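**Student:** Listed next: structures, encoded as structure tokens.
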Structure I
Amino acid sequence: MKKEEEKMKSLVIVIASLLTVLEWTSFFSAGILSAIYFSKLIGILSAFLIFFSGFIGRPLGAMVFGLVGDKFGRKVSLLLTSLFLILGNLGLFSNLTIFILIGVILMGFSLGGEWSSASVIVAETSAFKAFWVSFIQIGVPAGLLLSSILALNRYAFLFFSILLVFLFILSFKINESPLFMRKSNNRFSIDFKKVIIGITVKLGESSTFYFFASFSLAYLLLQGFRSTMIFLFSTAIEEIFLILIFGHLSDIKGRKTVSYFGFLLMIISIIFFVIFSVHKNYLGVLFSFLIFGIGDSATYSAQGTILSELFMTENRTLSAGISYQLSAVLAGGMTPVLLSINHSTLWLIIVPCFYIMLSMLGLSFIKK
């Protein structure tokens with residue numbers, strides 16, 4: 001029995017992690033295409049506004065699929081989000097703005113429910129060990145790395161979608177979360193105070209991540225840089241390994257300690273980026289990306305566990321999903337838009353650092 005449980009836990013972690021990689025690959029591809037391809041068609045601000053529309057779909061997905069996950073099971077919501085992702089990918093094949101817009105919204109809608117469903121089912125299956133949940137968080141750098149390749153040819157998504165269908169079918173083999181199966185029938189309720197704390201904790205990482213992963217590409221091109229994708233490649237490869245290390249450290253040293261360390265490194269990376277990009281120092285910009293990668297790995301590795309531990313089993317998928325995705329809208333989606341309006345060096349530092357300070361404040365309200 002013990003052996004079967006371990007085998008099922010491994011299967012849940014692998015499938016949930018791979019689905020998360022595919023979700024983030026699609027969403028990041030939309031962001032990269034917005035910066036490099038769509039901006040040439042409709043302008044940089046309009047392109048980022050389309051990308052921002054995907055962030056609007058994310059909290060809606062968190063609410064809809066969160067309710068499904070808490071009512072009918074994490075596995076059910078995980079399967080449904082995969083279907084919407086397939087539909088969203090089809091929109092990127094078109095040159096028509098309306099179809100691109102619909103595709104990005106569907107991607108955001110799917111991602112909004114997938115992350116919380118995957119994180120919660122892994123957390124509940126692995127006794128809330130941050131190391132195992134950090135495999136879900138690897139979906140971000142792995143997705144960023146794959147999207148950097150796929151964005152060079154939009155039609156590569158045809159193969160990508162076929163792979164997603166195969167993984168969707170395979171997902172039927174996993175078991176439901178054991179905690180969900182044992183949950184009580186208490187009346188459903190949401191602790192809005194904890195949701196606000198959850199939103200706040202995520203703001204800084206969301207803002208800084210999209211500062212580097214999306215806005216910086218267009219900004220560096222304006223500054224005269226040409227080969228910018230190497231920055232994303234380097235950071236993504238770095239984080240794939242570091243997230244697991246920091247996930248393990250957060251189980252030993254505590255989620256808050258590791259998160260504070262990450263936030264401090266993020267502030268340093270932002271300042272370095274602005275200074276080196278203005279002076280067109282290629283190696284300096286690369287260094288700032290690598291510092292960001294360390295900070296983001298530290299902060300992001302524990303977030304899935306922090307948000308899962310913050311809420312009760314009866315409303316965990318919905319509450320964790322809303323916390324994550326609303327912060328993504330308020331910080332991750334808004335940061336590229338705000339920075340596209342004003343490119344002054346001071347403004348580039350103020351916006352993400354303001355979000356980071358809010359997160360450090362929110363983190364102080366979470367008990368160890």
Structure II
Amino acid sequence: MGFWLQLGVAGFRVDAVPFVIESRLPGKASRMRFDYLTEFRKFLQWRSKDAILLGEANVPPPEHLKYFGDDGDGLHMMFNFFVNQHLFYALASGNAQALARALLKTQKLPGFSQWAHFLRNHDELDLGRLTDEQRAKVFARFGPDKDMQLYGRGIRRRLAPMLGSVPLIELAYSLLFALPGTPVLRYGDEIGMGDDLDLPEREAVRTPMHWSEDPQAGFSLHQKTVNPVISQGPFACSQVNVAAQRRDQNSLFNWTARMIRLRKECPEIGWGEWKILKTGSPSVLAMRYDWMGSSLVTLHNLSDQPQEVRIHPGVEESQVLVNLLDINESRAGDNGIHRITLESYGYRWYRAGSLNQVLRQRKV
């Protein structure tokens with residue numbers, strides 16, 4: 001670790017943490033050495049105060065607390081596989097309730113710890129924490145063919161071909177950025193890269209990045225890469241690449257960049273407390289974040305049908321909700337209830353109160 005820190009790395013992604021810390025001695029029962037994580041962290045902070053440990057541990061709640069450490073002295077961050085799997089079930093079913101429950105089950109964290117939320121990674125989409133019925137629904141929606149499935153519990157597809165439509169991809173990313181924690185993006189998903197199911201197992205989602213339409217997609221000057229570039233079909237590098245999308249203001253790449261800027265402008269999500277709001281629609285997830293006198297409300301409709309929601313933000317100055325994605329606002333009725341219609345796969349980001357109210361609250 002010290003060697004790589006000297007070279008300037010920002011931290012370490014610890015793969016398969018449960019196997020790293022499992023102690024097996026001949027003739028003795030195996031045990032988990034969580035103290036190893038504390039030692040790793042102490043060394044890291046001694047050598048580089050800003051470096052982090054990001055752990056991969058697909059464990060159910062509340063077991064995750066052991067990896068963060070009782071006093072927050074273990075891993076700095078962990079991938080939230082539990083929420084990830086229920087997020088895809090929510091997308092497949094059009095129902096947000098299971099996702100809401102998963103968020104609540106993983107809400108408790110020790111100080112100085114944080115979740116890393118993601119949509120896809122370099123492996124299969126693991127659905128092992130879902131029930132058989134839930135897993136079957138996700139398979140049917142996003143991986144119906146046998147060659148799309150892996151190990152009986154996962155889907156070996158990238159995000160764009162799996163979700164299949166721009167509105168659903170944008171909804172999924174907006175939801176990712178609105179979750180409590182740090183969003184993690186998989187390379188290529190910001191431009192809608194595809195997969196190559198002709199490659200074995202997990203290699204299907206590990207093809208080179210599409211930087212341009214040049215040979216080898218601008219990824220390499222060599223005539224042959226370890227995994228071949230996608231060169232045929234609607235996801236070929238000639239059709240999906242960074243160079244082309246950077247010049248197109250309506251591209252997925254530029255939309256994602258705008259959402260990243262919006263997320264960075266909302267410190268309530270990273271620093272504040274959060275709660276789930278009632279909406280009157282099982283298809284809509286509504287969340288409120290509070291930080292330093294400012295409140296943020298996000299709405300996400302996981303249904304392919306429009307939904308009308310009724311929400312009471314439950315904070316002062318919430319008579320007006322200012323839309324952060326458009327030039328409009330929502331005004332509550334006399335009872336403090338906002339009635340908002342979300343289009344199919346629609347989403348909203350609101351800040352409670354006018355700008356003047358926010359400035360007064362923060363005494364700027």
Structure III
Amino acid sequence: MTHGEGVTYSSAGVDIAAGDRAVDLMKAWVSKTRRAETYGDLGGFAGLFDASALKSYRRPLLATSTDGVGTKVAIAQRMDVHDTIGFDLVGMVVDDLVVCGAEPLFMTDYIACGQVVPERIAALVKGVAQACVTAGCTLSGGETAEHPGLLKPDEYDIAGAATGVVEADQMLGPEHVQPGDVVVAMASTGLHSNGYSLVRHVMFEIAGWTLERYVPVLGRTLGEELLEPTRVYARDCLELARAAKVHAMAHVTGGGLAANLARVLPDHTSARIDRSTWTPQPVFELVGELGAISQTELERTLNMGIGMIAVVPSDAVDTALAILTDRGTPAWVVGEIVSGDGTVHLHGAYAS
């Protein structure tokens with residue numbers, strides 16, 4: 001055994017004191033997410049949730065989802081702006097829950113980094129916490145892991161998992177979808193969190209652009225556009241399911257509109273989507289032009305301006321649109337469900 005100073009965990013690259021400082025900085029933000037069912041305080045070995053709150057359910061089904069933000073974190077790191085990426089994380093996780101009708105209850109996050117910079121970690125968690133408030137769920141715990149030698153000092157990745165609940169006989173899904181239903185689209189804020197490996201390749205390697213470049217068609221810098229937070233649809237979708245008849249929902253993420261809508265179609269139906277009902281934001285056309293990317297490739301990689309889909313019966317369309325409009329979420333009829341083979345067909349040209 002070596003006596004004296006010797007090697008320490010800190011000298012090996014892991015700063016426990018910095019981690020403790022990060023926790024102190026984030027506590028106030030995490031406390032803002034607290035739901036009435038949350039039990040205990042931040043800092044325990046596990047986050048606790050009072051399950052007796054579910055006793056009013058006849059047959060509660062727990063839903064769980066996990067996801068990350070992908071290579072969008074590279075944009076945040078290059079811009080040194082870290083307090084918005086949390087909205088991307090929460091949006092990716094909780095909006096996968098609500099499509100089955102589940103209310104998000106609690107969420108945990110995981111941050112792996114090359115070096116714990118307390119202010120940076122606190123900014124990341126601040127964004128997660130703010131988005132949890134938007135979604136109506138508790139941030140019940142998390143982990144920050146320092147990985148020197150595996151990640152560079154300014155590098156990090158972030159992921160999360162959430163749990164929600166839905167009454168069994170109120171669960172949304174393909175079994176309710178039928179010919180004659182109407183497809184309602186909810187606008188995205190832009191790229192959201194998918195396709196960034198393609199976007200980064202086009203913008204930086206092919207076009208040679210920088211994040212600081214002002215892009216007139218975007219009305220802001222490239223970096224500001226690429227870091228635009230993901231819209232969190234959770235409460236919009238839950239209110240829609242509560243106040244209007246909804247058969248299914250689809251979160252438009254990796255794979256684009258067609259692939260994700262197809263996930264909620266029974267085999268005997270197809271969806272016809274009319275491109276002329278909306279105009280994708282300029283960033284989508286910009287990526288396509290700079291990279292000489294086909295429309296087919298864009299549509300199966302990016303959301304093209306639609307972040308969430310609801311499939312409703314025809315007599316619920318007006319109510320659905322009114323609810324979403326009142327909540328500030330742009331929405332419109334984008335297509336219909338017809339007899340078919342479980343596929344999605346996009347037709348027409350985008351509105352100019």
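**Student:** Which of I, II, III yields 37, 28, 15 for semi-axes √(5λ) of the Cα gyration tensor in Å, as computed? Show your work: numbers first, answer last.
**Tutor:** Numbers: I: 31, 23, 18; II: 33, 28, 22; III: 37, 28, 15.
Derived from III, not from the others.
**Student:** Of the structures labelled I, II, III, which one yields 26 when relative contact order in percent (Cα under 8 Å, 6 or more apart) is computed from its coordinates?
**Tutor:** Numbers: I: 26; II: 11; III: 21.
The value was obtained from structure I.
**Student:** If you rank structures I, II, III by distance in nm of label points 7 Å out along Cα→Cβ at positions 241 and 265, which sits at the top with the largest value? Could the numbers behind the result be given before it?
**Tutor:** Values: I: 1.3; II: 3.2; III: 2.2.
Between I, II, III, the highest calculated value is found for II.
Each value in this text was obtained by applying a stated rule to the coordinates, not by laboratory testing. As the structure is a computational prediction, the values presented were derived from the model and not from experiment. Cβ atoms are built from the backbone, for glycine too; each structure is taken alone.
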